[in-house]
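Structures given as structure tokens follow.
Rule-based calculations on the coordinates, nothing more; no lab input. Note that the coordinates shown come from a computational prediction; the quantities given were computed from them, not determined experimentally. Cβ atoms are built from the backbone, for glycine too; each structure is taken alone.
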Structure 1
Amino acid sequence: MEYINSLKWRYATKKFDATKTVPEEIVQRILSAANLTATSLGFQPIKIINVRPSHLREKIRSASFNQSQVTDASHLLVLCVDANFSTERVNQYIQRISTTRNLPIENLAGFENSINKWITNLKDDNSRVNWAAKQAYITLGTMLTACALEQVDSCPMEGFVPEQVSEILELQKLNLFPVLMLPIGYRAAEDANQNLPKVRVPLSEYIINI
């Protein structure tokens, strides 16, 4: 019941209390949860930018339709996709599996070939970014749940101009493209949304048993 109650507690926070800061150990647990999330092939084509400087957050707010969460939240996390799907990157992943699980590298040759074949089928940059973005959304879901369990407020955001945020953070140099933002912090007392009942389809309509 604890996690159900936590999910009932959470909502998309529209106004954060700018005077409150999430303790660093909690932030690290939320980021650890993100790192532990499921991704296709376990490939993790994602990077998370923890934007600390206030002047950068002010610029990102301008690229986010002036939404106050960007600057008022304790932390601003930007989920980016890493579209570097080179065979070298795949080989690094296979090496990590070999080391972590103490497996002979030759035992992983079939898996490595399967990954390279999958990547080859992603014929252009748009296909690669779209596939990687799906993994970012899975990661976001894990982070939202982790925040709720920590009693930390959050607001998943798609409402920004990715190209502008990319330029502000100079993400091109890292071969990254921003797809989601997650401000986290603590809700302001005057945010009326926290008192609104959660609107969801009844489970009887949501679940189809066959």
Structure 2
Amino acid sequence: MGFARIDLDKWSRKEYYLHFMNEVVCTYSIHVDVDITNLGKYKLYPTMLWLLTDTVNSHAEFRTHLSAEGLGIFDAMLPSYTVFNKERKTFSTLWTPFSPNYSEFLKAYLADTAQYENATVFEPKPGKPENCFDVSMIPWVTFSAFNLNIYDSGKYLLPIFTMGKAFERDAKRLLPLAIQVHHAVCDGYHVAAFLQTLQEKIDAFV
């Protein structure tokens, strides 16, 4: 895991970062319906985890983090995601190492979920690395808006993704996706660029 420190005085985003970290602490969320028609033959959750991670790793704004070492950018991220315990109606969070090869990631994901899908604690898998971002899914609900309220010091900079129940419209299969980001490191332009890359990766996925 590489973590490149940002020299704030030389950073072109310094003014914006300080404003949204100190003067107007601000996170925001955006909901979009992503066209997942091309993913019809694939298992949706691990495929979207891989695609989201691959896209996060293509955009530095989504890898910017304030750690104990200071402000910096991870060279690569991996997903921390939820699995549902059907008997207890509770969830646990897991993490799986990312591989640029989808088949290798899927194999690791299936091993993790098989081992921990019936877990009864919040974080059953030990050793969670710092370079994780959060993903969850609400497969029972098709939503048109979603917002998380994080009551911390306002310094959590990594993105959070929430997916909903897929649905059909105009001969397309669509997936509700909510993206929550911190304005200190990520503007609307960066979210739009992220979504364009994500859609391109979905459309090209084979």
Taking mean count of other Cβ atoms within 10 Å over residues 99-106 for each of 1, 2, which is largest? 2
Which structure, out of 1, 2, was FRET efficiency 1/(1 + (r/R0)^6) of positions 107 and 179 (r between Cβ atoms, R0 = 35 Å, to 0.05) derived from, given a value of 0.55? 1
Kindly point out which one of 1, 2 the value 38 was derived from, the read-out being relative contact order in percent (Cα under 8 Å, 6 or more apart). 1
To which of 1, 2 does the computed value 0.96 (Rg/Rh (Cα atoms, Kirkwood Rh)) belong? 2
Supply the structure label, taken from 1, 2, corresponding to helix-only ellipticity at 222 nm (-39500 (n - 2.57) for each DSSP H run of 4 or more, over all residues; to 500) with the calculated value -14000. 1
